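What follows are several structures.
Just so it is clear, none of the values below were taken in a lab; they were calculated from the coordinates. Computed from a predicted model, the values in this text were never measured in an experiment. Cβ atoms are built from the backbone, for glycine too; each structure is taken alone.
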Structure 1
Amino acid sequence: MTPKPATSHRANLHSQLAAMVRRKPITATPDTSVREAVQLMSEHRVGSIIVVEPESGRPIGIFTLRDLLHRVAAKSGDLDQMLMAVMSDSGLQMLNWRSTVYQAAIVMARYGIHHVIVVDAAGKLVGIVSQEDIYEMQSGGGKAISGAIRTARDMEGLINAAQDIRRLAEMTLDEGGAAEVLTQLISSLNDHLTVRLIELTKIDFNLPRAPWAWLAFGSEGRYEQTLSTDQDNGIVFAAPADQAEAVRQAFLPFATEVNQRLDTLGFPLCKGNVMASNPELCLSLDEWRGRYNSWLRSNSPQALLDATIYFDFRPLYGDESLTDELSEWLRQNVPGATLFLRFLAENAFSVKPPLAMIRDFTFDANEAFPHTLDLKTYGARLFVDAARVLALANGVSETSTVERLRAVSEKGKVGRDDISAIIDGFHFLQRLRLRQQQIGTPLGLANRVDPETLNELDRFVLKEAFKQAKKLQGRLQLDFRL
C-alpha cells in the first residue's frame, strides 16, 4: 500500500515520515544522461535527483550539484555520460515511511547528512525528508546548535553546546512553548549531543567488531527529558554465549568513559547505577532477552517496580536491528504475561494523586519541603506508569507516554475525548515541572511546587490534571479488576 502524507494534524517528531513528504521526488534511471538530469534539476529547481531502478523503483543512488561539480565538470566534462557513472551511492540513507521524524533527525546527525530517502515496505521510493523540513517544527535555534554539535571536535565544543541547549529550552519555555514540543526539543538535541560524544569517545578505544547499540532508558527512552535529568543507559551487543563475557569486558571501559563525559556535560551519574558501565546493563541480545524473561516470570512486586525503567527503551547509537528484535520479542511475549501485567498495574494504581475530599490537595510527609506537591512522583509518574501498563498489555511498541496513550486509544481501549483530556493533564504537569526547574530550585525541590504560589487558574488546572491521572488509573482498575 502506498503511504499518503498525513494532513489531519501538524507533524511532530513522533510523526511517521510519510507525513513529511510534501511532493513527488524527482527521479531518473541509471542510463539517464547527465545532461538530462541537470535539465530536470533546473526545471524543478532542486539540488539533487534520486536514481532508481527502472522496474522496482528502488533508490540506488543520488546525483547532486556537488557531484556535477566534482565528478563531471572537474574531470571529463562529459554531459552525455550516464548517471550510473557519476552518481553517489555512499551516504544514501534510507528509512521506511513508518519510521518517525525523530529517527530521521538522529540518522542525519549521526552521518552528517542533510536528507534521508523515504521508502515503502517494498523498498520503493516515496520521497525525501530534509533537515530543513525537521527544523521547521522546532525553535529556530535548534538548527544552529545541531550544527555546532555535529562539527564539535572535543569536549569543550560539546560543553558549549550543552549550555546552549539549556538556554534554548529556557527561552522556548519563556515564549510559552508547549510541553510536548519542548521535551521533544530537549530530548532531540540531547540525543545529538550524546551521539557525537560517543563518536568522539570511540576514537580512544579499540571496540569489538560485534554489532552493538547504545540504549536510552527511562525519561530519555520516552523522549521526555526535562531540565533536570540524570543518566539512564545501557548497551546491547550480538555475541555467542561463550563469547559474551569477553565482549562485555571490552565494552565496559568505553562505557565508563562515556558515562563520565556525560556527567561533565551536565547529565549526573545515576545514583541507582542504571548506566552502561554497569556490567549488568552491558549485555548480549540473548542476555537481555533472558533478563526481560525473568522479569516477566517474577512474582516479586518490588523487583518489578525496580525494573519498570527498562521497559522504556530505545536505541540511541549503533545497530538498531538489535533493539528492533528485542522490541518485537517484548511485543510478542508481554501481553501473555498476565501475572506480570497485574503486578505492574497494582504498582501503578498504588500511588494516588494528591487530591483531598474537602480541600484542594493533600500533602506528603516531606519535612524538608512541607506544604509542597511532588509533581513527578505523585503527578507525571501516574500517567507514565499507567500508559506503560496499557501499552505493554496491548502490544504497543511506542515508548513515549503520549504516543502510548494515543496508540491505546487507536485500539479502542480508551475514548478519544478521554485520551485528549488525559494527555492535556500530563502536559500541564510536565510544563509546571519545567517551570520549577527553570527557576533553579534547591536540590530536592526541582519537581515540587507549593500550590499557594500558583495563581488561581493554575491551581484549578493542576487539580484537573490530577483528576485526569485518577481517571487513567480508573482504566487500570477496570481492565485488571484491581
Structure 2
Amino acid sequence: MHGPREKCGIFGVFAPGEDVARLTFFGLHALQHRGQESAGIATTDGRKINIFADMGLVAQVFDEDTLAGLPGHAAIGHTRYSTTGSSIQCNAQPFLIKGALGELAIAHNGNVVNADIMRSDLEQRGVRFETTTDTEVLGALLAEAPASHWQDGFQEMMRRAVGAYSLVILSKDAIYGVRDPLGIRPLCIGRLNGTGWVLASETCALDHLGADFVREVAPGEVVRIDADGLTSTFPIGPSTQQALCLFEFIYFARPDSKLDGQLLHPVRMRMGARLSEEYPVDADLVIGVPDSATAAAIGYAAASGIPYAEGLVKNRYVGRTFIQPDQRLRERGVQLKYNPLREVIEGKRVIVVDDSIVRGTTTPRVVKMLRDAGATEVHMRITSPPITHPCFYGVDMATRGELIAANKSEDEIRDHIDADSLGYLSLEGTIAATGLPNGRHCTACFSGQYPSEVPLQFDKFALESEAGRPDHQIPVITARPATIPLTAR
C-alpha cells in the first residue's frame, strides 16, 4: 500500500426504531479507507450485547444474514488496520467487557504507548488476556477499576493510559464516545433524523447516512448517549493541550471530511498551492498520485498556472485482496496499482504531487513508470515535510532506521528516487494550509517533538503471546469485585 497506514475507523449509533446494524455497516463502509484488515459490529437490544467480527473488508465480513443476527437499538462498529498486535482474527474488534457493573463492548482508534506496562501490571493482578492489542488493555482497565459506575472506570483508564485513543463503547442501554486528553485521533458527533445520535471517526460517515454534524468530541471528553439524550463529562478535567494528528489533514481522512471545522479538500488544495510557491519549476503539466494527492495537485496547478492532468490511473482494489500476486506480477510492483496514461505524459516535463515519501520504495517506481511512459522530466513535489521520526500514536509508518528522510539528505533522496528535482512542503506551510493556529497539531513524525512520553522504540508486536492463536472467539474481559483478582476468559 502506498504511504503510511492509519489504524482504524470507529462508528457508533443510538437510534431506537432504526436498523442500527445496517446503519453501522454503511458507516463503517464510509470509513473503510482507515483500515482493511478486519471489521466488526456490536449491538444491544437492552438485554444483551451481540457481536460479530471477522477478517476482511466490511462488505466481505457482513451480509444480510449476519446483519439480521444483530438486533437492537444501539450499535458500535470497527474497521481495523493493525498497529499494536498482528492482523489475526482474535484482534478483530469490538471486544466484550464483562465487569461488576455489567457488559460493555469497546472499539478503538489510536495507540496506547504504555500498554505493555499496564498489561504487565494487570497480569500480575490475575488478568488473562485473549488478544494482543492495547484495546483489550483499555477494556481491562475499565473492567478492573474499583468503580461504583462506569464514569469512575473512565477516570481510572484516562488517568493511566498514555497515547492516542478515540473509543466507542456500547452498554446495554447507552453508547459512549471517548477521546484522549490530547485529541490525537478524531471523533465527531452527529444527529440522525432529529432523534438518533451517531459517533464516527470522520464526518463523511455522517454524510452517507444523512446525519447532521453536531460537533467534535473534545479532547479528554466522555460523552454518553442514551434515551435521555447526550451528556458530557471530563473525567480528568478539561484538556490544556491539543495535538490532533497533522497527517489526518495531509493523507488519512477523506477529502470530503471536516476536521476542526476545516473541509479537507480545500485544505489539501492550499497545501499544493503553498508547495508551488516554495518549490516552483518550469514544466508542462501537473499530475497527482491518486487519490490522496489529487486535491493538492489541483491546487499546485492553479497556483502555478501549469495545466493539471490525470496522468496516473489507480486500481483502487489492489492492496485490498488476500490473493497474493505471483513472482512475475510482483516484479511489476507499483504497476499493479497505477497505470500511466502515455498519451498524456509522453514528451512532457511533469510535476508529480504526492502526499509523502516514507521508506522510499514506491516513489522510485512511480518515477520510473513515468519515464518509461515518455516523460522527459519528472519533478517530485511532496505535500508534507520529510518524515524523520516514527509515529507511536496509531500509524504503522516505519522505524526510524527505515525512514528514508531520517537517513538521507533531500539531495540524496532526489538521487535515490531518480527525480529531476524534489521539494517537500515546509512544516510552517503545512500548518498554515490547515487554517488552524500553530500548536494545535501533533507534528512528531516531522519534528521529533512528541506531545507525550514515548518509548525509545515501538514494536507493534510487543503484546504478542500465545493469545495470538488463529482460533477466534470474541474476547471477553471479565472483572470480579475489586478485592478479588481480575480474570479474563
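Quick check on the output: -0.27, -0.37, -0.89 is log10 I(q)/I(0) by the Debye sum over Cα atoms at q = 0.06, 0.07, 0.11 Å⁻¹, derived from one of 1, 2. Which one produced it?
2
For which of 1, 2 does relative contact order in percent (Cα under 8 Å, 6 or more apart), calculated from the coordinates, equal 18?
So the calculation was done on 2.
Here FRET efficiency 1/(1 + (r/R0)^6) of positions 168 and 312 (r between Cβ atoms, R0 = 35 Å, to 0.05) was calculated and came to 0.90; which of the structures 1, 2 was it taken from?
Among 1, 2, the structure yielding 0.90 for FRET efficiency 1/(1 + (r/R0)^6) of positions 168 and 312 (r between Cβ atoms, R0 = 35 Å, to 0.05) is 1.
For helix-only ellipticity at 222 nm (-39500 (n - 2.57) for each DSSP H run of 4 or more, over all residues; to 500), the calculated result is -15000, so let me know which of 1, 2 that is.
That value comes from structure 1.
Given a value of 4.9 for distance in nm of label points 7 Å out along Cα→Cβ at positions 160 and 296, calculated from one of 1, 2, which structure does it belong to?
Going through each structure in turn, the value belongs to 1.
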